[in-house]
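> Quick heads-up: structures coming right below.
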Structure P
């Protein structure tokens, strides 16, 4: 497991050294929390939805995890272009372990990003129902991050162009985010959209994080955890296979 630890540690070091990137990635979640939270808060409350900040914050936390985890895959293309990936892959170790280490590192970084957004949420008025459930929310953040880091890595394993990767990510990320229940409740959606949200992995991540932090879960915490664990295991296996087939 030494190579897994090395790859995990490398991802954390890169994150810690890129402080401008770390700070800049908090700007968008902060904008969503302030602009949407206070802008739509009175409308949401007048409609009987309660405090919109309490509803919105878990969704924005999941958004931060999603964005950070998915774009972790671009480092595969970056390392390929600058030769680091070739040096790594020719080492006498399993490519599956290399992929696992990178995924764990990317997921840890994404989870840390989500935790920072959670702390920011507290500053603008978000309150959790019970602080003892915060570790449950962090665990679900990590599982969600594992899924999307694996997905990003799987996609990057089949691409060689950074611009193509960014286009595909933007094409995937926005529908995944907006159709996850992060910004609005899923209760009164048309049946077609309800069906789509059921096939959206982030829906279960958002719902689980919201359930842990606020006590309000639309799908059920058991369902959220079960679905996320199963699909994460599947996409991790697919990502490992595609990563093992990379030619450098």
Structure Q
């Protein structure tokens, strides 16, 4: 019940921010959620024995989110800065992994948010589709998996996930995206919507598995405790952090 209530509160807010609110509202929301998610990512890294980046990592994430194009220049500078910061380590065997993990967290979270901003510039409804394929897919996977699930998908990473649920997720995401696009992006070719939706959903499921692997490696069940029924914010957005860049990349290639 907590999971449902939390979703009923968050989803209308996100829809309003993406489709109707001033542009700065989306940027502010992504900055806030990104900071919390990065802190949770940093905590997972720390639980695996990797040196945490702390405040510098949080600041680097905001710098990468707000920096103008070309963003790759900022990313290179941040990589060098992370390497320099790790010189403070008493145990230099942790310096390389600390710098690499911090940079991964910045790209993983704030890089996906940059893709979200670029996707909204193409059309806010495409950003909604990138989110919807994961939302609808998660719901479909839950019910299909419970009803028909027999074959484990990745038992070492997420024992409850099944191939049946995975297929149900793809179908659910594609159907939801198709219906959404039919009414709100009628000019989009149906083949494009279906390809983008399927790829986005599959990417989102992979994102969920990757975050689960990180948590399992750290001996953690959830990334945090701030979202009732969902765990942490990173638990809530892990699928979208994969689906958004994939949807954006495909649209850049296909249209």
Structure R
């Protein structure tokens, strides 16, 4: 078994977090979850990192909880490990001011679905399949629902979570869980295309825009207009806003575009 359940590397301004236990279908063991949490924290704390990419090795992105480990812990009278740290990981990804991209190399099940939902942009291979498989093993898609339900059409979410049915990457796009499904040979090209487009955007504006997308749908109309008007005004006078407008008038790229 791999000595590194999660591999961390930085290339240019991108931190890559790779689930790396293909022989266990990248299941979320205690060691794997701890390593993933450490990697996410490291990526978000690194000043030179602007983007985070989650991916995996082998034919599966993430099979969810390590069932063998969970049963062994239960036999010893110990609490399960997967729910414990997973909410913290999903919260960090969801609230990250840095865009998080899911490069889904293969199949996704159960807890792995929560990681997909936490990504801002998610692209899978056309061969990948998905399933909220919890109900078929006597569990509930509880923690993962927090990040997946806001992405998905309500009726589709009910159908897929209640039945545990396996569905295709194409269907995952249709119900809102994914942005795109592409041939495996085109996966890196599609992720790179998103990264290139995101590099054109101001880092501060991107972080605030993520928060806008999360919060505004839950706000009363009057309160939303009041807060967003104030926010918009502050951006016009911000350093990024002034630089962006100067660059537009001078027909040059703003300083955040390398």
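Nothing in this text is a laboratory measurement; each read-out follows from the coordinates by a stated rule. Here the structure is a predicted model, which means the values were calculated and not measured. Cβ atoms are built from the backbone, for glycine too; each structure is taken alone.
> Taking relative contact order in percent (Cα under 8 Å, 6 or more apart) from the coordinates of each of P, Q, R, which one would give 14?
Only structure R yields this read-out.
> Using distance in nm of label points 7 Å out along Cα→Cβ at positions 111 and 191, single out the structure from P, Q, R with the greatest value.
P
> Hey, distance in nm of label points 7 Å out along Cα→Cβ at positions 31 and 143 derived from one of P, Q, R reads 3.2; which structure?
P
> Ok, one more. Upon calculation of helix-only ellipticity at 222 nm (-39500 (n - 2.57) for each DSSP H run of 4 or more, over all residues; to 500) from the atomic coordinates, which of the structures P, Q, R produces -23500?
P
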